[in-house]
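Bear in mind these aren't lab numbers, they're just calculated from the coordinates by the rules spelled out. Note that this is a predicted model, so its numbers are computed, not measured. Cβ atoms are built from the backbone, for glycine too; each structure is taken alone.
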Structure P
Amino acid sequence: MQYYVYILASGARGTLYIGVTNDLVRRVFEHREGLVKGFTARYGVHRLVCYEVHGDIYAAITREKQLKRWSRSWKIELIEKHNSDWHDLWPSIAQP
């Protein structure tokens with residue numbers, strides 16, 4: 001099974017949210033549709049800007065915790081390394 005560590009943003013260099021899931025399409029859909037109450041709904045954090053794939057849940061959770069401890073500038077650097085224009089990656093994962 002694959003596990004995903006993902007970063008959502010409210011916009012380019014906006015508010016960030018980091019999470020982990022075993023179903024990236026479902027989880028991002030839930031965030032986008034406001035089905036997840038709390039931080040992402042409150043701050044409009046719905047744009048998928050970065051994600052990593054892990055083959056082990058413990059590795060994914062460890063990475064999520066690591067990223068959450070990073071400074072904001074390091075998180076932005078990571079995002080821009082893979083997605084310099086902060087494009088919403090949702091269309092690329094939501095394809096049937």
Structure Q
Amino acid sequence: MQTISIEELYDRMQSGESVCLVDVREPHEHADFNIGGLLHPLGRIMQAEVDELEQLKDKEVILYCRSGNRSGQACMMLETMGFNQVKNLVGGMLAWRDKYHS
């Protein structure tokens with residue numbers, strides 16, 4: 001599984017690069033704070049409900065959650081479904097908030 005640091009993602013976003021983000025948290029977590037990712041909770045990925053993500057199969061997709069644990073699981077599951085450029089955001093929204101929104 002590939003990873004990406006919050007610093008690298010932040011820099012890419014600040015430079016105006018278009019990045020594909022998927023938030024695997026629950027709707028209430030997403031509503032509380034997010035960085036613009038498509039909401040697709042881990043439970044849906046676990047049930048192989050990935051039609052909404054199918055068009056991203058050959059693109060770089062950065063997954064995030066609260067701490068990086070659920071998004072890591074989601075990365076591994078998506079890789080087994082043929083997604084070949086998924087990356088886990090190390091530290092998740094906890095690390096992002098600590099560094100960029102404190």
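P, Q: which one has mean count of other Cβ atoms within 10 Å over residues 27-34, as calculated, at 12.5?
Working: P: 17.0; Q: 12.5.
Answer by label: Q.
Can you tell which of P, Q yields 2.1 when distance in nm of label points 7 Å out along Cα→Cβ at positions 67 and 83 is derived from it?
Working: P: 0.9; Q: 2.1.
The read-out was computed on structure Q.
Given a value of 16.0 for mean count of other Cβ atoms within 10 Å over residues 3-10, point me to the structure among P, Q it was derived from.
Details: P: 22.5; Q: 16.0.
Going label by label, the one that fits is Q.
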